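The numbers here are math on the coordinates, done by the rules we state, and not lab data. As the structure is a computational prediction, the values presented were derived from the model and not from experiment. Cβ atoms are built from the backbone, for glycine too; each structure is taken alone.
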Structure I
Amino acid sequence: MYQSSLVNRVVGVFHAFGDASAFMPYQDRFPNWQQVHGRDVRVLDAPSVQAGSCDALITSVPGVPLPLRTADCMPILMASPGCIAAIHAGWRGLVAGIVPHVIAQLPPGPWVAAVGPAIGPCCFHVKDDVRALFQEVFGAMAIDLPQMALHQLRKAGVEAESLGICTHCNPSFCSFRRDRTEKRQLSLVVMES
């Protein structure tokens, strides 16, 4: 199980990256939702709800777990006293502005965030059209998804860190690009009190 020292500072919040066994106590309360590589957000006010198709969840209700399933995309877990958020951010969502879009819907902080295991710049190879899109949106030729997400978080005043784990390089994590697998690792944030 991997955790963020920043998110650990928020009292009453449990979070973890990549360890399904850590989520067993919460699985019966997971929302039913489908991640779609966009920027739609759902605010949940109860556990076990239908959340539809979206890529971010927000709640201020204790006991409502916010799970993510990823295999190269970034799991971004956010916490503040009284509210939490979970963002599934692949390259498409990042270009679409999911991170600032979610932040705009959050109550005032202070907020902390952690970018979990995701494909790193060492292994994220794209075609010229995607590279041109990143240059247009971010002004960057080198594509480092976790660093781009950190930049967006910090620009909005969120204290943020990345775990710095590349899913493609590390065989203990699921990587769609490496294995063409349907397997995913789980990430979760929940307010316990």
Structure II
Amino acid sequence: MTTICVFGDSIAWGAFDREAGGWADRLKTALLPKGHQVYNLSICGNTTEDVLRRMPAECIARHPDIVILAIGINDSQLMIQGTLNAPRSGTEAFRNNMRTLLIQGKRYAKRVIIVGITQVDESRVKVLPWAPEKGYSNQRIQEFNTVSEELCKGLSIPFVALFKHIGMGDLDDDGIHLNSTGHQKILRAVKRLIDVM
């Protein structure tokens, strides 16, 4: 039996997948017949700092064979102040947090996988209608994906690149979260990787 712990934010948690509860729950359903256990430990709104604080206790309690990190969209968020767009997490802070998460993941599990950040519909979320002091930028998301991918290469950790594979048609109406089709695409990409491990 393989034990898998998924750490992430609302996208990994499964927000807006009205069919099957998100890609991590779909993964649990797909792997259960093989005797594998998937724990979706994702929390809406989490950043890399949040996952850093709770990963050790969660992993000690579950003894995972695989840790999947699907985090970063909230780190990439821009705090809009007049004409300035101040990042919620700076690039170096994000790099340091991700490096520490990867090292921690390797300490607690035999294998670690990083799921890249998906693109957003900027026409809807450059400024969030429900929180006008916040917004998202695909350029910023790509910068953070590049940071994660470089770290993964340096540590020989698989990186699931999603930015170009999850399109506008895979997003829910809010422009950030995925619809059921988007979650199914992530499931396929992650499961394909797990199947060859």
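Comparison across structures I, II (criterion: mean count of other Cβ atoms within 10 Å over residues 1-8) gives the highest value for II.
Figure out for me which of the structures I, II the number 28 belongs to, where relative contact order in percent (Cα under 8 Å, 6 or more apart) was derived from the coordinates. Going through each structure in turn, the value belongs to I. Ranked by mean count of other Cβ atoms within 10 Å over residues 9-16, structures I, II are topped by II, which has the highest value. Comparing distance in nm of label points 7 Å out along Cα→Cβ at positions 129 and 153 across structures I, II, the highest figure is found for II.
Sorting I, II by mean count of other Cβ atoms within 10 Å over residues 65-72 from high to low puts II first, with the largest value. A value of -13000 was derived for helix-only ellipticity at 222 nm (-39500 (n - 2.57) for each DSSP H run of 4 or more, over all residues; to 500); which structure in I, II was it taken from? Of the options listed, only II reproduces it.
Kindly point out which one of I, II the value 13.2, 43 was derived from, the read-out being Rg and Dmax of the Cα atoms in Å, for residues 73-168 alone. Structure I accounts for this read-out.
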